[in-house]
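These notes open a run of structures that come right after.
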Structure 1
Amino acid sequence: MKPLVRQLTPAVAAVVLFTVVLGLVYPLVTTGISQLLFDHRADGSLIERDGTVVGSELIGQAATAPGYFHPRPSAAGDGYDGMASSGSNLGPTNPDFLDTVAERVAVYRAENGLADQVAVPVDAVTASGSGLDPHISVANARLQAARVAEARGVGEDTVLELIDRHTTSAPLSILGDAGVNVLLLNLALDELGAG
């Protein structure tokens, strides 16, 4: 019996030690450091207006009114459901996917008054891998500008200027393309007081 106890004692001690260090100490230290150094990000990059949280810079929201920029489609649950984050998992040659994209292209063209020869940006008609992407491409935002300006009764130049102001470059200037955070852009439109 003594050899078994002699072998189990270090194993049990290691489990207890690593549980305390990795299960309690490490998470508390990293949480404390992140709260000290990155308070806004550590709390989810939440955006507040008049003391009420209206969203996060990191998660898209549905917006369908003509006076707002529309985000890219979402395949997450009923749309932008963080509990059901996922893409559609349909391949690029899947007939259902192709039908869905064709329908979305037709709706996008109709909503934004686009001629048939105007190219529709891919992000306007396909969901991101997570289904929660808060950004759209600059091209997508610019194609929506005329609709938004008309619905809000402001000049298109004003809306295009807001797009430029809210355009962020690709991470490290090499990973991906520049984008526009839809929630931040729509909140800036609301601050104009028009519409």
Structure 2
Amino acid sequence: MSGKKSPQRSQRERLLGRQRPTLPYRLLVDPDGVADARVELAAAQAELRQAKMRKAAASTVRAAEAKVRRAEAKVDACYETIMLRAVSPVRMEQLAAEHPATEEQMAAARVEREQAVQRGEEPMPWPVYADSFWPALLAECAPEVGMTAEEWAEFLAENLSSGELRGLRLALLNVNERERVADPLVIPKGSSQIISSVWS
């Protein structure tokens, strides 16, 4: 080793090098296989717990741990993880402007809101985006998947349940619009006097 320390990056470099937020979204793609995989995982976890409770030999515990890892891998194989990366605020506004809620959506929402009020329920929020907004946003937030907006539109219409569609939309909103409050600033003793003198 040369013993040389790598030069520290300046605050400017760290800020300019910061990436936009990302959010992994796990989607079940093998609903038939996941049930069996979860049963196998539960059995393997029970076997491991029993081995530890009876203080079995180390080799027995390691074998049980390996069985758990294999079962976990089988469960994971039933899912695909879509890595969502936030688009820029400017691009988000552009997409929203390109895909506003349609007149048909607004009319349907008006009827549903009126019916909810008559039932004494909280009315649903007004729609903000057209249905075409979501596949367009997905194509930009998950470029590694390699699907176009048209392919995403077909996928959302044909391959997801209503609940899964809501979950994916929520994930897209979370990664792009969720407010992130900065960590609280810890001010060293005596610094408050300096700060107050600056603002006085």
Of the structures 1, 2, the one that 45, 23, 14 was derived from, the read-out being semi-axes √(5λ) of the Cα gyration tensor in Å = 1
Tell me which of 1, 2 gives -14500 when you compute helix-only ellipticity at 222 nm (-39500 (n - 2.57) for each DSSP H run of 4 or more, over all residues; to 500).
-> 1
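Identify the structure, out of 1, 2, from whose coordinates distance in nm of label points 7 Å out along Cα→Cβ at positions 67 and 155 was calculated to give 3.7. Mind dumping the intermediate values first?
Values: 1: 2.0; 2: 3.7.
That value comes from structure 2.
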Computed 3.8 for distance in nm of label points 7 Å out along Cα→Cβ at positions 19 and 35 - originating structure among 1, 2 = 2
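Since every read-out is calculated from the coordinates, none of them should be taken as a lab result. These figures come from a predicted structure and were not determined experimentally. Cβ atoms are built from the backbone, for glycine too; each structure is taken alone.
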